[in-house]
Structure 1
Amino acid sequence: MRGGDLMQMGYSFPAGTAAVVEAGDAGFIDPRALVRAQITAATRAGVGHIPSAVRGIAQRDGHIHLTLEGGDGVVARQVLLATGGYAALDGLLDVAPPLTVYARTIAMAHVSEATAQRLRALPALIWRPDPPGFYVYVVPPARYPDGSLRIKIGGDPVDRLLHGAEAANDWFRGGGAAEVAAQQIDILRGLLPDMEIAAISHGACIISDTASGLPIIGRVAPGISVLLGGNGAAAKSSDEIGRLGAVTLTGGSADDEGYARKFAP
């Protein structure tokens with residue numbers, strides 16, 4: 001699409017911009033609803049759900065012993081570690097997995113019910129404006145747990161590496177980089193010049209990249225397998241990625257599931 005056709009998308013792009021529109025099987029994910037649905041599906045299938053962080057993993061007597069936050073423990077025959085970037089930072093594994101962990105900032109424009117209604121057909125967007133020359137993504141108006149309606153934009157101008165779990169914790173507690181959020185909001189205002197913003201907030205996230213750009217799925221020690229490396233793009237595929245982890249836990253290999261690329265550590 002070019003020119004006037006782009007205006008029908010609801011965004012205001014610079015002259016000369018070309019775009020590809022995915023009209024079907026496209027959209028965005030509510031991550032909280034996704035996790036709730038996945039936990040519900042698992043528990044209905046007989047899985048026990050213990051909402052507690054794991055602070056230690058040890059192999060003893062042919063079993064895997066997990067120490068939970070608060071001191072409780074769980075003993076298992078098999079463990080699948082799927083803790084994202086923290087797997088490379090928290091020392092739970094004897095050998096840290098080969099992940100590069102980046103700090104990321106997101107900004108949110110809070111809008112009114114009327115504005116959200118007017119922009120209800122706005123598609124999700126991935127775009128590289130020039131300047132400033134880095135990719136951003138935009139999520140249309142969505143309702144958050146506090147009842148507010150927000151348009152989210154993400155994308156960082158520079159990569160900020162994280163080293164150690166405490167550095168990641170500090171990043172989350174700090175809520176991201178205010179200067180990056182301001183830059184993101186400026187880009188959003190350019191895309192939606194008629195949007196009335198009631199308030200602005202920003203937050204922090206982290207992503208974990210692998211050398212291959214694919215998840216790492218497989219066994220790393222007797223009884224211990226990993227499911228790691230979302231590369232900033234795994235939420236939409238998390239059901240299938242989780243299935244590949246289950247294949248690994250039950251004695252199979254994700255590399256035998258018909259994919260052209262390999263996932264084994």
Structure 2
Amino acid sequence: MTTISLDNIQPLIPERLSNSYKGSYGQILIIGGSERYGGAAMIAAEACVKSGAGLTTAAVAQNVRSSLRSRLPECMTLDFTDLPEVLYAVKKADTVLIGPGLGLDNHAKKVFEKVCHVIQPHQTLILDADALTLYSLMEPQINTKKRIMTPHLGEWRRLAKKSLKAETEETLLADQKRLETILVIKSSRTRVYFDNTAYRYTVGNPAQATGGMGDCLAGIIAGLSGQLASPLDATLAGVFIHSAIADDLAKKRYVVLPTEIINTLPFYLKSLSLN
């Protein structure tokens with residue numbers, strides 16, 4: 001078991017080079033935001049942008065596009081129902097995050113299946129929320145080993161076909177190997193599993209127990225994945241930063257909102273990059 005602290009994360013966040021440009025920081029595609037759950041994709045997109053992603057595009061339902069453009073003009077949008085356009089965007093992306101607000105209807109299933117089919121080995125694929133449920137139902141072939149799964153406890157039961165209470169560190173690492181993914185088990189003490197190693201955190205607090213918190217985390221990991229050296233670095237840093245900011249905010253708040261974490265991200269990342 002490896003404990004992740006600020007000392008592990010700080011060296012991962014570099015200063016921005018004077019000759020860099022938006023292409024230096026990753027092209028990220030977020031797929032989700034159905035009519036009913038548009039807020040999930042909006043939270044993920046804003047977290048991605050404010051984590052420093054170079055270019056962020058969100059494929060969402062038509063009624064969500066106008067809301068997203070109004071709230072976050074820095075994020076480009078696509079019509080979630082235009083499958084050829086979505087798949088073209090997948091091919092151009094460095095990282096694809098699929099799941100926040102995706103839904104479980106027939107169109108969502110079709111989009112998920114096609115994305116898993118066209119993703120390439122050089123791309124990072126992050127499965128969150130509804131995409132995890134669809135994965136547990138469909139178990140599609142995925143062509144990249146650079147994948148990240150971020151289940152909460154209910155989603156984990158569907159993925160592993162057993163309760164987390166029945167798991168040990170050894171069985172979780174075996175499940176991670178079987179799923180061929182970086183595995184983020186979200187709970188009151190989120191842990192990351194990869195390559196025979198379990199990573200634990202001392203950050204995190206009950207003020208984070210509110211809707212949209214997982215979408216925020218997924219967006220942060222996606223945003224960092226275009227900037228850091230590896231998907232594992234992006235995951236370890238994303239989990240830490242998400243909860244470290246929340247711990248600081250919780251000193252004066254009964255509940256911490258995802259949007260409050262998001263608005264703090266640029267300042268917190270700047271402080272890490274200077275030390």
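Values in this text are rule-based calculations from the coordinates and carry no lab data. Worth saying up front: this structure is predicted, and the values here are computed from it rather than measured. Cβ atoms are built from the backbone, for glycine too; each structure is taken alone.
Overview of values
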read-out	value
Among 1, 2, which structure scores highest (criterion: distance in nm of label points 7 Å out along Cα→Cβ at positions 46 and 134)	1
Structure with the greatest value (metric Cα Rg over 2.2 N^0.38 Å, for residues 62-109 alone, set 1, 2)	1
Structure from which 23 was derived, relative contact order in percent (Cα under 8 Å, 6 or more apart), options 1, 2	2
Label whose coordinates, when mean count of other Cβ atoms within 10 Å over residues 38-45 is calculated, return 28.4 (choices 1, 2)	2
Comparison of 1, 2 - label where percent of Cα pairs over 33 Å apart is highest	1
Distance in nm of label points 7 Å out along Cα→Cβ at positions 70 and 142 derived as 3.5 - corresponding label from 1, 2	2
Structure from which -6500 was derived, helix-only ellipticity at 222 nm (-39500 (n - 2.57) for each DSSP H run of 4 or more, over all residues; to 500), options 1, 2	1
